[in-house]
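The structures come next, written out as structure tokens.
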Structure 1
């Protein structure tokens, strides 16, 4: 096993807490690495006018692999108000640094697995025949196109004249919005390219084939969003017919999917979607396995070998300053396991996942969310495990 260099980006809020504990788990599991800190997040926006400094991009370009904690993002006006006085009035506009990372490095493949742990008290349950209680196993992985769509950042308020004039050439825009003053318009685009759409579709089908999933579900809205969603579904049909005929292809609308995921989640395996709908459906399935404390993700570019691995939860700033950290570190730990898989350290990943599964199934150590408590500073005194205590328990299983 060669020694790796991992770029660590704690980010904002609880990102530092969960990343620090995850490195403890990696070390205890026998993963040898040098960890290089990189700056990202709200502090650097406020003080430098850039939440994603070039020095951080340079580190990732050099070392390829990064672990990311969490990020704080605020609406445009609120972000501008928090700039340091010397940066005010310079036309700086905040944009999410994690979105910037994805677009800069072409990290257009995002994987978000949602797998239920046996014994997790937060697992989804439903009523079965004769008033029985059923707990279906959830084993879903969402492939989310990560750089295009609604998150592409091509948007305007009071659009420039040439943009407005172009929009006016579309009959529906002219009919529905032609009488609206330009300064009252805000426009966000949803752009899909065939190249990136094919990459995410093929990644989904190849994963299904490799791991024995019987179907790939395209979760979009082609009956209404005919051009972008329609293109993705049409391409999926072509790819499936030509290269993956043994894998069934299902087509669901995002709104209906959000209903069905609580009706029969065990029927789904691999789901593929554009950026926004992939974000929505992955959070929906995360709710079935215990919430964002268990939701991990990987985003990568297979051509360059660059990958960034992060939990999908936010920075939860209200918890960041607690004297004892109470947040669940499992999503971050699972994200690190996805990193280990990506760099072919599969044995260590398997060992960590087994330790996590054992702790959850035993039920002796549970963070406040697993105990269905409200997140307050006194939950540890009431019996919930702190972030460090949960990490200690996982490490103890590794050592045994």
Structure 2
């Protein structure tokens, strides 16, 4: 609890808090990636917490104010300090997660990469900044800074500087091999760095190339020492099945905030390396190792992608990276306009819409399914559904 009296002090939102008008009002803690649902009265009160009004003139609800202070959603200042409070525009459904591909250049040649060689180049920095700001303004929560390998984007440092004030959680996706003691300082402002870890030494190198594992591990240790939150993503493949326990020990020791695990989807380079794939019946047991909320999940009543979109380096807005040939528009000229064109599939429209597991499964991955309304065979295996 702060030693300042909030009634006479000046209330302002915590630097890591943001108002988000999604389907209903929320306040979002960016650092903890945590949403707090609030009512319209609380939303209006928090919108007025701009650092120039004494708390007692705004509300008499001591319980709510003290809770917000304890949760690092509000701060009390002894002197007035004006700050802008943005509440954004409501879009239903809300676009909460944006995967922004800054470049498709990469320093590795992974056997399972879904991106075709010689992809869409790199995004102009002014476009990247504008798209990021619009994403925040329409309710965005997590910005997934992706590639290719984003550390090969020549404007990365400037991009991070120019978006430092944007009220979203910035998550940098990386293979980790280009992180060193010289560049980690410029990454310190991101809220989370997610590393691709596709096995222990043998399994990881089989997918990503000789020597990749040691370079990735060095990057992980540098980021941990810098105090940046980390997470992991792993693809299940034939050469890492006996390495999950070792990965689990390491990831637990690393105090990771999330471990996303998925079954390989045949696209791009993987079509030339089918020997890496594992049958769904065998693969799904390893998905149980994962933890954390992820961002691909569907919302109630709808299939995957209800709150997610991706933008390619050339500005193409797509459902996700697997749908690069089905653009919704050019995000450089309006991210919200592209989002309005997104098709959202009700679970009741799926062929498996009457399945007993549908409320948990949510239909799984629409790309992995044989056609847009078909069951996802991986999820059928995970939930023990025979078809």
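Using relative contact order in percent (Cα under 8 Å, 6 or more apart) as the calculated read-out, with 22 as its value, let me know the right label among 1, 2.
The value was obtained from structure 1.
Kindly point out which one of 1, 2 the value 3.6 was derived from, the read-out being distance in nm of label points 7 Å out along Cα→Cβ at positions 275 and 291.
2
Let me ask something else about it. One of 1, 2 was used to compute distance in nm of label points 7 Å out along Cα→Cβ at positions 67 and 339, and the result was 0.4. Which label is that?
1
Which structure, out of 1, 2, was FRET efficiency 1/(1 + (r/R0)^6) of positions 123 and 163 (r between Cβ atoms, R0 = 35 Å, to 0.05) derived from, given a value of 0.15?
Source structure for this number: 1.
Moving on to the next point. Please compute distance in nm of label points 7 Å out along Cα→Cβ at positions 235 and 259 for structures 1, 2 and give me the label with the greatest value.
1
Figure out for me which of the structures 1, 2 the number 31 belongs to, where percent of Cα pairs over 32 Å apart, for residues 147-362 alone was derived from the coordinates.
Answer for the origin of the read-out: 1.
Further question: Kindly point out which one of 1, 2 the value 4.1 was derived from, the read-out being distance in nm of label points 7 Å out along Cα→Cβ at positions 35 and 91.
The correct label is 1.
Continuing with the same structure: State the single structure among 1, 2 that was used to calculate helix-only ellipticity at 222 nm (-39500 (n - 2.57) for each DSSP H run of 4 or more, over all residues; to 500), giving -12000.
Of the structures listed, the value fits 1.
A value of 0.35 was computed for FRET efficiency 1/(1 + (r/R0)^6) of positions 171 and 211 (r between Cβ atoms, R0 = 41 Å, to 0.05); which of 1, 2 is the source structure?
1
Have a look at 1, 2 and say which one yields 3.8 for distance in nm of label points 7 Å out along Cα→Cβ at positions 139 and 203, as calculated.
Derived from the structure labelled 2.
Any read-out appearing in this document is the output of simple, stated calculations on the displayed coordinates, not a laboratory observation. Worth saying up front: this structure is predicted, and the values here are computed from it rather than measured. Cβ atoms are built from the backbone, for glycine too; each structure is taken alone.
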